[in-house]
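There are structures below to look over.
What follows draws every value from the coordinates through simple rules; no lab data is involved. Only a predicted model underlies this, so the values are computations on that prediction, with no experimental measurement involved. Cβ atoms are built from the backbone, for glycine too; each structure is taken alone.
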Structure P
Amino acid sequence: MKFSNWQFGELEYEEHHVLTFPSGIIGFEQLHTFVLVNYEDTEPFRWLISLQDQTVSFPLLEASRVVPDYTLPDDQSREVFFIACLSSTIEESTVNLRSPILIDNAVREGKQIIIENELYSMQFPLFPSAPQPVGT
């Protein structure tokens, strides 16, 4: 199957690559079908791209790349990602530690959760100028 995305142009996918987000993504609750794309030019970022709205795509980073000891209860069978907020310079870019994306590949389902823990920042710098604890 093919679809078009404003950022990547025409892309192909197979039906078994589709991820369903029953509750959508925060702020995009009306969107429920996505594909996770690995785009070589933007590694290590992966892209969660909506199949319903060609203007919606989210840059993701695997949680372990940002915070090696980041764990959630009962996440053994799920991949955990953070949505990145990419700025004009990579040094100003951040990730949201408080609202991770969980993907269960066994059932091809995803969800975004909100962690009510002030220790996790919503704007955690990807490249802090000085070492910082996770909660800053």
Structure Q
Amino acid sequence: MTEDYSAITRGIRVNVRSFYLEDQSKPEDSRFVWAYRVRITNQGQETVKLLRRSWRVTDARGRTQEVGGDGVIGKQPTISPGETFEYTSGTPLETPSGIMGGAYHMVVTDSGEPFDAEIPTFSLDSPHQQGRVH
């Protein structure tokens, strides 16, 4: 069973839920694939824009990759108070479990003030693992 992970930074709530993709994984080749759904809800009073993302992906052997880039899924969404932006993406690992987390680098649209909204660290769990990582 997957669960939601949540963090709030400066009124920006980030919820994440991961899903193991059995049909895209090949355990015999050490390929395990997950999708994750992210909901970014602006519970604050200021309109914000998501400029960049930074992820830390750690597999069950403790190997960490830093992944980043502009926006998410090719977009740099502007999120007004009360609005939600949602997207789904994915990641492969060579181990049957791992964890991910990071930050969205955002800016307040009125003032131009930058800030980082935490992406909560969440588990990547498959039925092929011995135990939960996180």
Q | For volume of the Cα convex hull per residue in Å³ computed as 117, the structure of P, Q it came from | A | P
(Q) Looking just at distance in nm of label points 7 Å out along Cα→Cβ at positions 57 and 89, which of the labels P, Q belongs to the structure with the highest value? (A) P
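Given structures P, Q, which gives the highest value for relative contact order in percent (Cα under 8 Å, 6 or more apart)?
Q
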Q.
If you rank structures P, Q by distance in nm of label points 7 Å out along Cα→Cβ at positions 9 and 113, which sits at the top with the largest value?
A. P
